[in-house]
Each structure stands twice: as structure tokens, then as C-alpha cells.
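These are the structures in question, set out in turn.
Nothing in this text is a laboratory measurement; each read-out follows from the coordinates by a stated rule. No experiment lies behind these values; they were computed from the predicted model shown. Cβ atoms are built from the backbone, for glycine too; each structure is taken alone.
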Structure P
């Protein structure tokens, strides 16, 4: 029931023409926020059979609709205050639901932005992940090394510890790949 309420809040994002950067960004964020609903997340992560499949399809649908808004914002409002986040979110959705090559393009564009160290850090880590999947281990290490030069903004200690573990895991994978 709570999930239906969240979809009701996000409904304008499905039904109206969204036409400015703030509206595009807020609509995309509302759709993605709906994917974090406790029941939906539980079913997506821990569900079984049809329940899990339906939750996965709903999460994908919400994210792909959010992608449309992020993509429009990136194309039509390159000077928007929301541009860097929209480009990063677009890249993440491409990473998970579309193609890694599209995601690489989005993450690489982030690297050319001024004064966006937090997004550069995150984009470099994702580029390293893609490089490892492509078995380009030395490029992955270069991305990881570069990511350390860009400070990421953290809101809690859990994020810091999670990111340390992610970097450690990626370095291990890349170094192991070089040894093969």
C-alpha cells in the first residue's frame, strides 16, 4: 500500500510533459526515490519467483523513466546546476540497464567538468569497474589512482567504509588481472 502512495507521488513524472531543468531533475529523483521504498526493495533483493521478478521489473521501469528525464536535462540544460548529478545518474542507469559503452561516455564527460570532485571520484570508480569487466586492468588501476585525487563528499561514516572496501576490491581484481 505504501508503495502505491509513492507511485502516486511520482505519477506526475509519468503523465506530464516536464519542461525545465528543475522539473526534470525533481521528476527523475522522485522516480528513483520510489525504487527505495522498503517493500519494493525487500522484494527486489529478497523476494522469490514472481514477486522478485515483478519488483525487478518495477525498479527497472522507474529507473528507465528517470533516465529519460536525466537525458533530456543533460541534452537541453548543459548549464543547469543539476547537470553533473543528472549526468552521473544517467551514467548509472546506463551502467545497470543499458550499455557499458554509453555509461563510459557519460562518466568520461563528468571528468571534463570543473569543480565537481565528488562526481569525478565516483565516475572514475565506475570507469575502473567497466575497465575491469573489459579486462583492461592497467586502465582500471589508472582510474582508481586518479579517483584518489578527487575528494568525494560523504554524509556518513558508513559510506566512507563502503567506498574503502569497494576500492580495495577493485584494486585486488585489477592487480589479479594483471598477473594472469
Structure Q
């Protein structure tokens, strides 16, 4: 009998602008690639922009992507979503997306991204930000990261901490938090 637990992959949600510039697109694609290389499942809103770029990066590294879609049709998903989840809930799907995650990376973004940041903070999740909302009055909205590598490393660590604080085996001695 093995003394190792087979832990499920870490779930990271990535949210951001639907109309990124070339630099933001490249950043999102790198985040997706790095998350997949770390063995994380990439969750997103499943449509275009940052959502498509992060999925494209993840798929280039043979990663698993899940798109939590606003509409009722799976065909709405961008071509890099492996598992489309049609909700028929419109923007309310943002809450479902956040509840699927153990940490969040926000890249760029508008009002929809801001709502996802707020939902994640309300749920007690760490939000790592790249070129996104940072502060409202005296409230820090995201933990700022300088680049994709830092954002991914911090999100993975936050997810591990989240698991540890919720009774997961991740932080028990003798069990590796790395993907199997």
C-alpha cells in the first residue's frame, strides 16, 4: 500500500479583459502555459480575449481547460476550451467560476473582471493581478505580480494554502504538494 495520497490538481481561475492588447494577450498565454506545466487545471469564462489566450497557452502545454460559459450553448466556447460548462446564467456565471477555483489570477479587465475579483475576495481567495485593478479607496483588491512566472507561482502557493486551511491533505507531513 502506498503512503502517498493522489491529490486532485490545483484549480486556478483566470479572468480578464475580452479585448486585450498584444502584450496582455501574450501575458495571458504565458500564464496559461505555466499553469498547465505546473499541473493545474485552468478555469476561465470560456469566451475570447484573455480567456482564449490563457486556454491557448494551457493547451500548448497539454493542460486541461474548463470554460464556465454565460450562455446555454457549449459551442460558444473558444476553440481551446476542453471542458465547456454552459450555464445559461449570463454574468451570474462569474460567481460559479470563482467558486470552482482555489486561487484567481486577474489579467487586465473591465467591470466583469472587477466583479470576479470582488467575488473571489468575498470567498476568501487570493487574487493575483497582472495589469489589472489594484485598489478601491483603501482596500487592496489584488496582490500585484510583476510577470507571469510570479503570478503563477503565487497563485499555486495560495491554492495550496487554501487547501491546507480547508482540511486538505496538501499540508500534511510526508505528502508532496506537487502534481503527480
inquiry  = If you rank structures P, Q by relative contact order in percent (Cα under 8 Å, 6 or more apart), which sits at the top with the largest value?
reply    = Q
Label whose coordinates, when Rg/Rh (Cα atoms, Kirkwood Rh), for residues 54-117 alone is calculated, return 1.00 (choices P, Q) = P
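Could you figure out which one of P, Q the value 118 for volume of the Cα convex hull per residue in Å³ was computed from?
On the way: P: 135; Q: 118.
Going through each structure in turn, the value belongs to Q.
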ask   = If we compute FRET efficiency 1/(1 + (r/R0)^6) of positions 22 and 142 (r between Cβ atoms, R0 = 41 Å, to 0.05) for structures P, Q, which one ends up with the highest value?
value = Q
remark   = Note: helix-only ellipticity at 222 nm (-39500 (n - 2.57) for each DSSP H run of 4 or more, over all residues; to 500) at -26500, derived from one of structures P, Q, originates from structure P
